[in-house]
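Structures given as structure tokens follow.
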Structure P
Amino acid sequence: MNILQRLILPFYRTAAQKQLLYGSRKKAVAGFERILRWSDTPENRFNLALARMNLREYETAIELLEPIHSQLPDQVFAGITYGQCLLLARRFEDAGAVYDQLLEANPQNSLLKMLSGLSRDPVGRDKFSASLDMQFQAALLEAENRNAEALELLQKAAGLTPEDAALFNNTGALKLKLKYPLKEVMADFHKAMHLSPDNDRYKRNYRKVWQKSQK
């Protein structure tokens, strides 16, 4: 990597991260691929894997995440993401092995305990994987302004994993965009708040809609 690449790489990384969060996931992939060609680090591989995962290219994401997990077996966030990709690819035994390895190093981690048990629960893991895949599908539809279809998928996903606070926050946001009655929007944001009472973003979303309903 030359000096110019070293200087502009942080700007390219920030731009690709914004594309992943708010723009085109395909553009995010292209950005992260360029960054990885310049600098093949675990962080840059992980970012590309995350973008590929968001495009529902699970096997490709697994190929990127596997060496990261081998190199950094105690890195919890990367390991959890790797395990999620394995679940989405229906490689349940492999996912369980990853979560067990992480749990051995982090025995008090309640999320790892849940995921380790989930990987061995045929009904639970099917619901979880299907719900997560629907959420990625919905995000891709929303990026194409196919918001009604995206909302329908999120509602199906919520039926599979009704304790997922993020799902209700996202259905509320889509209903707001689709100009649903504010009471329905508030109901979803309130559900998200109830499921995750410490999440300030959910509280802000509910408060904004409540204030709008008072006008």
Structure Q
Amino acid sequence: MKNRFVIGYYNLANFVTILGLLCALLSCFLIEQGHYTLAMVAFSSAGLCDMMDGRIARANPSAGKRVRYYGVQLDSLCDVVSFGVVPCFMAYWMGYNGTLDILIFLLFAFCGATRLANFNMEVALDSPNLKSNKFTGVPIPFTVLVFPILVIVHLLVGRPVYWLFRLVLLLIAVGFILRVRIPKPTGRTQLIIVAYQLIVLLALLITSLNV
């Protein structure tokens, strides 16, 4: 729905996209205060919102091209913050704040933005009806599946595990820009992802209570 008083298009899918962005930002504030479990719940919620907004948008095929294209752009802009910038800030607040760490964070954000810009270009120029069944490069929300594991290791060790964080973030950053084709998760795969996130969050809760 277009509002005549302000710019933008307002529908359920776009509200879910924005909710994901807010959850990701909330995770920053929570982890800075030491609430690791709640921070990862908020971060995982951002990933779930990213998974659901596309399904909601596809359930409304009557939406005009401008509305759908606006949704694609909004989703990518939110993703680059939620999954390309927010993880860097969370890691920084956890103690990964050396010069090398910051350089890796800059590379991570650069590769994430590059991957999303390429995705938007492919959707706009190469995909019929602004739909694509495959990703080029590792999807940037993949960060949601990995970062909570890093937090668990951090809590178990009891101090920053610098080289593990650096290596994992470097590998993910490179994955963002690799020219590999990855099918979009649908149906059963999405359920497996959700189940995985719930198991990891439970493990994180148990870990945080025992350290």
Original post:
Given that Rg and Dmax of the Cα atoms in Å, derived from a single structure, equals 18.8, 57, which label among P, Q identifies that structure?
Top reply: P
Original post:
Looking at structures P, Q, which one was FRET efficiency 1/(1 + (r/R0)^6) of positions 14 and 38 (r between Cβ atoms, R0 = 25 Å, to 0.05) calculated from, given that it came out as 0.45?
Top reply: Q
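One of P, Q was used to compute helix-only ellipticity at 222 nm (-39500 (n - 2.57) for each DSSP H run of 4 or more, over all residues; to 500), and the answer was -26500. Which one was it? Present the calculation step by step, with values, prior to reporting the outcome.
Details: P: -26500; Q: -24000.
Here the read-out was taken from P.
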Original post:
relative contact order in percent (Cα under 8 Å, 6 or more apart) computed as 23: which structure among P, Q?
Top reply: Q
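Read-outs throughout are calculated quantities, based only on the coordinates presented, and are distinct from any laboratory measurement. What you see is a predicted model, and the numbers here were worked out from it, not measured in a lab. Cβ atoms are built from the backbone, for glycine too; each structure is taken alone.
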